[in-house]
Structure I
Amino acid sequence: MNFWLVLIPLISAFIGWFTNWIAIKMLFHPKEPRKILGITFHGIFPKRQKQFAEKLGKLVSGELLSFNDIEQKITNPANLNKITPLIEEHIDTFLNTKLTEKMPMIGMFLGEKTIGQFKEVFMSELQELFPVVMKNYMINLKGDLDLEKIVTEKVQGFSSDKLENILNAIMSKEFRFVEVIGAVLGFIIGVVQVLITIATNP
């Protein structure tokens, strides 16, 4: 068999890997526009960083971290139950210690039973008040805190190097997979070329 026929699949594999490697590099490079032979080259992410930041801001604020989701989590009664022991501890300290220290005359008339009744009333009120307070807090927070704007400005402010490092950290395995696929497809195409050459030149 001709030596060059053996090399064809290997050369095709290299070309497949190299073209995919170049394509991945061109996602981030060049970081500044450069003209080569009259053609302007600019990495896709540096060129589209502003649009990328705006889309990500809308995605985060609208889908991933909406105020409605946060409000539902915060006002969920189950979350109040988690902090109930801490609230009870503070109420106990207030009724048994702080109240008598600040208002000794009232403390003289408060027995253990009365303190227990006060505590029961306070806890019942908190059960009703907590969701209302947190809902109003979220309404005010939503007006003061623009998630979309914060995310957009943060991503726009990233340097090209930082943006590249973030995306590489997230997608490094996928990028390597694309390179390997390029090599595999190139090799297969090379083998097919060899088989066609052999078949047409007996």
Structure II
Amino acid sequence: MGLFGRSGKGDPFDWLVVGLGNPGEKYTRTRHNVGEEAVRLLAERHDATLKGGRDNALIAETHIDDQRVALAFPLTFMNESGQAVGAMVRRYRIESPEFVIVIQDELDLPPGELKVKAGGGLAGHNGLRSINQHLKSNDFLRIRIGVGKPQHKDLGKGHVLGRIPRRERELLDERVADAADAAELIITDGVDAAMQRFNTRR
């Protein structure tokens, strides 16, 4: 039996929504942790609490519409995110990668842009690369929150982990709320509906 499927104990969940970031206070509210913020917002909206436990992640179990959804923030560092995601896919008996939604920061999009994507390349994102290695698939869904590129590629680490100017932070707060909306729309109406709503906006 592969990683995905419904066999095993307990009731299967319909969806796994993963917000990427690094654990620890010093990474809170950095560009790299916008995925974490979106998952925390989703948990709040659905009266669920992210709690530590198994699988090296903070997890909340909830319902969105009539779908059973696990919300998660891996406590591994970004580069090892797949370790937690693979374990949760097994535990929650997620049927296929198309039912895994990953919310992530995206250097290739300017701040203030958000795109929904089904499968495709990894765009050099270490968190996505790790998830791909553990799931042995690129077919998971992504909600990409633009954080922009630094002026020089060698400054990438400082850019995603450094302080954010206030105006840009306000923009990111808006996109984090949009990312939570996009995850809900994928779950209730499907990924095409979410792409139509969020990928065509200017």
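helix-only ellipticity at 222 nm (-39500 (n - 2.57) for each DSSP H run of 4 or more, over all residues; to 500) computed as -11000: which structure among I, II? Derived from II, not from the others. With distance in nm of label points 7 Å out along Cα→Cβ at positions 89 and 161 computed over the structures I, II, the top value is the one for I, the highest of the group.
Calculated for structures I, II, distance in nm of label points 7 Å out along Cα→Cβ at positions 137 and 177 is largest in I. Of structures I, II, which gives 10.7 when mean projected area of the Cα convex hull in nm² is computed from the coordinates? Only one of I, II returns 10.7 for mean projected area of the Cα convex hull in nm², namely II. One of I, II was used to compute mean count of other Cβ atoms within 10 Å over residues 17-24, and the result was 24.5. Which label is that? Label of the source structure: II. For structures I, II, calculate distance in nm of label points 7 Å out along Cα→Cβ at positions 81 and 193 and state which one comes out highest. Once distance in nm of label points 7 Å out along Cα→Cβ at positions 81 and 193 is tallied for I, II, the winner is I. Each of the structures I, II was assessed by relative contact order in percent (Cα under 8 Å, 6 or more apart); the largest value belongs to I.
Can you say which of I, II returns 1.1 when distance in nm of label points 7 Å out along Cα→Cβ at positions 33 and 145 is computed? Working through the options, I get structure II.
No lab work stands behind these numbers, since they all come straight from the coordinates. Please read these numbers as outputs of a predicted model, since none were measured by experiment. Cβ atoms are built from the backbone, for glycine too; each structure is taken alone.
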